[in-house]
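Below: a set of structures, written as structure tokens.
Coordinate-derived values only; no laboratory data. Note that the structure is a prediction, hence the values are computed from the model and not measured. Cβ atoms are built from the backbone, for glycine too; each structure is taken alone.
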Structure I
């Protein structure tokens, strides 16, 4: 039994129960319309590792929420050895409002793990740190680009100071078998979920799956990816379906990623799609001024070669709008070597 209580959140869910169990953590000082209960589901059987699966960290990102809800109802306890903890609507107030941040305090949960501050969103982060992560051997957090942009279907791997832990996290990402794997430098960051997991020696990887509306292939990749990870951890037997080898494209943004930004307000006519491999100097698209109809349209160019891993879906841009971002394609060995930086 958790028996956890702070000024912001309480939980008496029994994480030791076998079988399939449904419960919730309760936010203080929040009414039901704003989302005061954070759903918790466990599926447990016998002995084995524990994995924490989360979605709804940002409330308007639907893909992971859908995938986890499907798995909750499909997985039979007798088919696993170990425990799966599902948090399918991690920041439930934001999920209810369909917003990136919480309507209760405007908090961004994925920037709230430093331990600072009070209120609903820091309270959820502390609950994750105090209760959920100590139970876990591994974890995944599902994201997408929501409605305004689109990601390639990718695992999102953060570096950490512990080389062995980073390698275990990389193994999770490899097991998922997404079409892309994107690595970023997270050394020194104490604000996000990944850093909180690493601080407790939990192998952890996030996923960025699509955006801009539901896509059947994206949902399939995410659903099969979770099954692959569960099989990798020996929580379930290998899927009966034929697993085709995925030639994952590895993207290194360990130090930075390049991109295209709008120099003024206008309508941007893209000359690329998300997932395209582009060259430095290639035309990214044409920017038409919104106010100055007589102004000559301006060509915008890619500044570096790489793969477009995320792009805005709206033609309407403002000064400084990030139209897209690119990252360099590297080898698996290069991604592994980031552990030593």
Structure II
């Protein structure tokens, strides 16, 4: 049981894609969460609607943290339309209230020998391929989205499920980020500041849209937090910089590595206050993409994002994400824009 890796796969089609003919991170995270919930259901021996609290309340797998990393062979563009994406996922329980899931991701078959060598999240962080981690808590709504309570599934005490002896790293990191506000940096970050214009403290606000931001449980879905972050990045880059970036350039940004931590939900009538900062990774501070790739990477950006509930100022989520500017070699206008920008910053 402890070594059981589940296998999933899908072919990238238009509903999974973002502008630029690349895999959408938001849609990909939804798929990974669905696979993890299926793995949890298999471990518990019951279908998702049957996972309930001892009081008979429906339980949901609230995401505490997620980390996504695309390896040297992959980018959101490479995992684009018609790519056949394979996913291996293993879940382990902690205190029968939390679940840590590890993912190995590839567009080729993933061997048993490869995943059998992965025991912990730390193993994945040293893995050169593509991977993800996700920690869930079993929660039930308690009088609204602002108050969610953690439960053990009914009968879990007597179930033979794969268990962790130590507190999952995702729980430890989520608690540390909430206490200190510090998110561990990525490796080899040689960041440079980007000049900002004075916006007079004008906030970036996002009104929750019930039709797209809520899931079937009526909760703001964790993947939509990343969508809100993308919105905040676009507003920041197009309106807050001393030299604003074009919409076309912003659309060329592609997630390479994200660490995100989730602390609270919000009611459908609330708004989200997005706090965004960004620093630049200039040419020479990272490895260039392989020569056979049809796009260039003039620079990368590292964003820090914090989401607050506007109604009471409660911190909802924090994230650190590295995004590459992946520009098709044929897009001369955007490449020229990047050259002008770099001359002012580097």
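Where does the value 0.95 come from, among I, II, when FRET efficiency 1/(1 + (r/R0)^6) of positions 192 and 312 (r between Cβ atoms, R0 = 35 Å, to 0.05) is the thing being computed? The structure behind it is I. Please state which of the structures I, II yields 1.5 when distance in nm of label points 7 Å out along Cα→Cβ at positions 64 and 232 is computed from it. Clearly, the read-out refers to I.
Once volume of the Cα convex hull per residue in Å³, for residues 104-207 alone is computed for every structure in I, II, the highest value turns out to be that of II. Consider the structures I, II: one of them gives -0.65, -0.89, -0.93, -1.07 for log10 I(q)/I(0) by the Debye sum over Cα atoms at q = 0.19, 0.25, 0.26, 0.29 Å⁻¹, for residues 56-111 alone as calculated from the coordinates. Say which. Of the structures listed, the value fits I. One of I, II was used to compute distance in nm of label points 7 Å out along Cα→Cβ at positions 40 and 248, and the answer was 3.1. Which one was it? Working through the options, I get structure I. One of I, II was used to compute distance in nm of label points 7 Å out along Cα→Cβ at positions 8 and 216, and the answer was 4.2. Which one was it? Corresponding structure: I. For the set I, II, ranking by mean count of other Cβ atoms within 10 Å over residues 168-175 places I highest.
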